[in-house]
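Engineer: What follows are several structures.
Every number here is computed from the coordinates shown, using simple stated rules; none is lab data. Predicted model only: the values in this text are computed from it and were never measured. Cβ atoms are built from the backbone, for glycine too; each structure is taken alone.
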Structure 1
Amino acid sequence: MTLSEILQKEREAKRLTVEDVNQKTNVPLKYIVALEEADFSNLPAPVYTRGYLKKISQLLNLNEEELWNLFLKERSASKAPTIDTLPQNRFAQPLKWHYVVLKILKSLPVIIVTVTVAGFLFIQVKSFWGAPYLKLDNPAIDLATQDESIKVEGLGRPNSYITLNGKEIYLGKDGKFSEEIYLNPGKNEITVAAKSRLGKTTTITKFVVKE
């Protein structure tokens, strides 16, 4: 006899309905029907099915181990899926793309702030450990002039130590500097240097020829 035949025969012999079995064992009604109809596709994972069979066998005074072995044999011979899945959570909601987008948008301000702060810290660390910033706007290139003097202008990092031909020059709060020097006849060397607190130096040298 098959598993379904045994279960149905013993249940009817004890004058029980499937509803009676459900009430006495707390096994879901749909699984009791599936077992009696050999509907393996509508049964849960084997770990749950074995527990249900145990309760039913105790109610019907059947051998639990024999029922289980018979179940495994018939299930293997059927076209049941080869991969068992646990019962799905009926309260679970399907993941939709707009939920993902909303979550990303909610997190966007935090991401922007994090990236901004990280970028700022990176720049600060780089400027602290690296060579100091220095830009020379005038003279931007080597040149020749007939003027008696030339205004040396540029930009450095505020609070850095700037020198022009070895002499310290004033650096404004905005980092700009402007210093006029007189030219000697012939070739004049103009060297501007910025020195950091760690002793690192950036130097720019230009040559101006007074004709």
Structure 2
Amino acid sequence: MRRRLPMKQSGRKICIVCEGNEEYDYLLRLKELQVWNKQYSVKLKNAGSIDNIAAIYQDAYTNDNYEAVFIFCDTEVAPFDQYNRLKGKITDLFGLSDAAAAVIFFCNPCTMQIILSHFDKVSLRSNQKSANRSTIERITSVKDYRATEQQRTAIAKKITPENYVFLKDNLKRLSSNYNEAPSTNFLQLLSYLESNDTGWINTLSKLLDSED
């Protein structure tokens, strides 16, 4: 899929389309902590649901002046119908079988697996808030978690540069195969955003602009 080349700019503009409030608030907190390389200017877009992601992604990729556009979402649980539909839409958008793997950063079964990994080694098996409430309370002291704005803010405030390092150590032990729970490829996105070398942007652009 061809698009216009970005204009020359002082920062490297990156867009991340977030599935919903938890993903958006979490990445916003990481932005606030300034744990990523300052040469990247990261814009977050809240899709509101996984079904809205593909359209928002396409608009950001084709019409906005970003050098890279990514997706951050849950796989939820097997058989991963919504997640696989999203992958199919990204594949169709670029006409490239490798496109989805290059731009979608996932967590199975849910993003709370990543968030809690800032504080402890956890292995969530369900995406249901009711199933995870006791674990969330034990680790964060937030009771009866229902993903309200107040609860999301309370947990986000507990994330620090120090436990960001702990997060990365914990995620290394997880599978990167989305069919397994828990699993995530989120470390790759962090690696991009921490890197002094921006060569990954050119590599990604060449991949997505290539033709089968």
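Engineer: When mean projected area of the Cα convex hull in nm², for residues 55-142 alone is compared over structures 1, 2, which one is greatest? Working shown, then result.
Structural biologist: Values: 1: 17.1; 2: 7.1.
Structure 1 comes out on top.
Engineer: Right, here's the next one. Supply the structure label, taken from 1, 2, corresponding to FRET efficiency 1/(1 + (r/R0)^6) of positions 71 and 159 (r between Cβ atoms, R0 = 41 Å, to 0.05) with the calculated value 1.00. Walk me through the numbers on the way to the answer.
Structural biologist: Working: 1: 0.00; 2: 1.00.
Checking each candidate, the match is 2.
Engineer: State the single structure among 1, 2 that was used to calculate FRET efficiency 1/(1 + (r/R0)^6) of positions 135 and 199 (r between Cβ atoms, R0 = 30 Å, to 0.05), giving 0.15. List each step's numbers first, then the result.
Structural biologist: On the way: 1: 0.90; 2: 0.15.
Of the options listed, only 2 reproduces it.
Engineer: Quick one: relative contact order in percent (Cα under 8 Å, 6 or more apart) came out at 23 when computed from one of 1, 2, so which one is it?
Structural biologist: Details: 1: 14; 2: 23.
Of the structures listed, the value fits 2.
Engineer: While we're on this one: Thinking of 1, 2, which structure, once distance in nm of label points 7 Å out along Cα→Cβ at positions 23 and 151 is computed, gives back 2.0? Please report the intermediate quantities before stating the final value.
Structural biologist: Details: 1: 10.5; 2: 2.0.
Corresponding structure: 2.
Engineer: Assign the value 5.6, calculated as distance in nm of label points 7 Å out along Cα→Cβ at positions 111 and 167, to the correct structure from 1, 2. Mind showing how you got there, number by number?
Structural biologist: On the way: 1: 5.6; 2: 1.1.
So the calculation was done on 1.
Engineer: Matching task: 24.6 is the computed value of mean projected area of the Cα convex hull in nm². Pick the structure from 1, 2.
Structural biologist: Details: 1: 24.6; 2: 11.1.
Source structure for this number: 1.
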